Structure 1
């Protein structure tokens, strides 16, 4: 997943959806994405959400600011992350 733009998601169901969701994936590279919420009332839950069913992913150089929750919510085993802006 490279260079995606995920801005202000979940407007019809605030707090339900994230910019990027990883579930049951391994060895995936998520790099250079913009996952943010710039609305006055935030609706996008997290910029990038990774479930514990994932393993060995790389999350790097993503802009994940201003979401209702966190920028990154990473629960996968052995996932590596670097240089992300939250």
Structure 2
């Protein structure tokens, strides 16, 4: 699933954007995209299944993407980010 989103797991539980797959990220990262809900479900499922470190690794990657976006035309809405945070924080 990470590959679908243009992401990869590195050492430990660290997740990063695959350098040559940034265009893949842009195919799903836009306001109102149904993949945002899927990501919320993935984060919640990982947490519920005892894979909190994996959930945190994905959330940390998403947090970096959220922080790096253009404030004048954000691709990840604040509300979506709050859902992601709640899914990881329980």
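No value in this document is a laboratory result; all are computed from the given coordinates. Predicted model only: the values in this text are computed from it and were never measured.
A few remarks follow.
- Origin of the value -17500, where helix-only ellipticity at 222 nm (-39500 (n - 2.57) for each DSSP H run of 4 or more, over all residues; to 500) was derived from one of 1, 2: 2
- Read-out mean projected area of the Cα convex hull in nm², for residues 23-70 alone, computed value 3.5, structure in 1, 2: 2
- Rg/Rh (Cα atoms, Kirkwood Rh) derived as 0.94 - corresponding label from 1, 2: 2
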